[in-house]
Structure 1
Amino acid sequence: MDRHFEIRPIGTVHSPLVNPVDDVWGGVTCRIDLGPSQFAAESLEGLADFSHVEVVFLFHRVQESEIVTGSRHPRNRSDWPKVGIFAQRGKNRPNRIGVTICRLLSVENLSLEVAGLDAINGTPVLDIKPYMLEFAARGEIRQPEWARELMAGYWNTAQ
């Protein structure tokens, strides 16, 4: 399993938030600009017909030394169980990839305005996909209580 892939960012996030935070992402509106040397406006044609997009991005400020491959307490809270990195959505992931479904507010030229993207200013965007109901979870959804507690304030608005 020693294969390597090169992935180049397609764009950059422009956000009012410049430092990673745990909560308050609900009130964040930001812009994603695609690289003009890679894309023409036609690459976003038809995207405005969707209400939401799924944004794949890189946690670019996480250092190699901070990557977790085993288990840990989410947010370092010992009152929550120690769980494997793939049982949580922390930024210190092996490939530092984040994925968020956010509301698409507008599309203009090579820019998208979105609400609820939990990425800071300067974040490299790896991909953008339209969100379709047919890709939503099927069947019953379950999650542990600690995950509900962790996410309780995540989408709150900034104080």
Structure 2
Amino acid sequence: MPGAAGRFAVQVREVGSGAARREARERVLEAARRREIDVVLVWRLDRWGRSVTDLLATLQELEHLGVGFVSLTEALDLTTPAGRAMAGLLAIFAEFEREILRERTRSGIAHARQNGQRLGRPPTAGLQATEIRKLYRAGISKAEIARRLQIGRTSVRRILKPKDTST
């Protein structure tokens, strides 16, 4: 290939969907940061990013680094003006996805409260408040109480803390 001296392609294959840390993708991004690659070519967008937000963040980083991005299946080429326009649309959809998730979360919390559900962690230490006070009055240290009842020392201190009656 004329003018391509020193150029080569490397195929990276990562198997195992849903991995928290995707080593092969991280190596590609590190190579991009070192300016060792010009273009990332993927089979499908969902093979590169696990969510629209994740995809957009890495696409923006690659663009900032001057590294092109091409997805064969979706015919998306971010090295062209049309491809960059599509990336802009992806950004809009990512924001839309975040807003919908926020709204669903708020709605779910409001619905749960309306139905009398208690939200948050269960009051495990509070259920043992009587036992904690009894052991403390018997002269057992706070740390030992926490150990015996298998609860946190902070919980023991909070339960034994005198109530403020000045207000």
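Quick note: the coordinates plus some simple rules give every number you see, no bench work behind them. Because the structure is a prediction, the values reported are computed rather than measured. Cβ atoms are built from the backbone, for glycine too; each structure is taken alone.
Observations, loosely collected:
- Relative contact order in percent (Cα under 8 Å, 6 or more apart) from the coordinates reads 12; which among 1, 2: 2
- When FRET efficiency 1/(1 + (r/R0)^6) of positions 24 and 64 (r between Cβ atoms, R0 = 25 Å, to 0.05) is computed across structures 1, 2, the figure 0.35 traces back to 1.
- Structure from which 9, 34, 37, 17, 2 was derived, P(r) over Cα pairs in 10 Å bins from 0, in percent, options 1, 2: 1
- Entry that produces -1000 once helix-only ellipticity at 222 nm (-39500 (n - 2.57) for each DSSP H run of 4 or more, over all residues; to 500) is calculated, selected from 1, 2: 1
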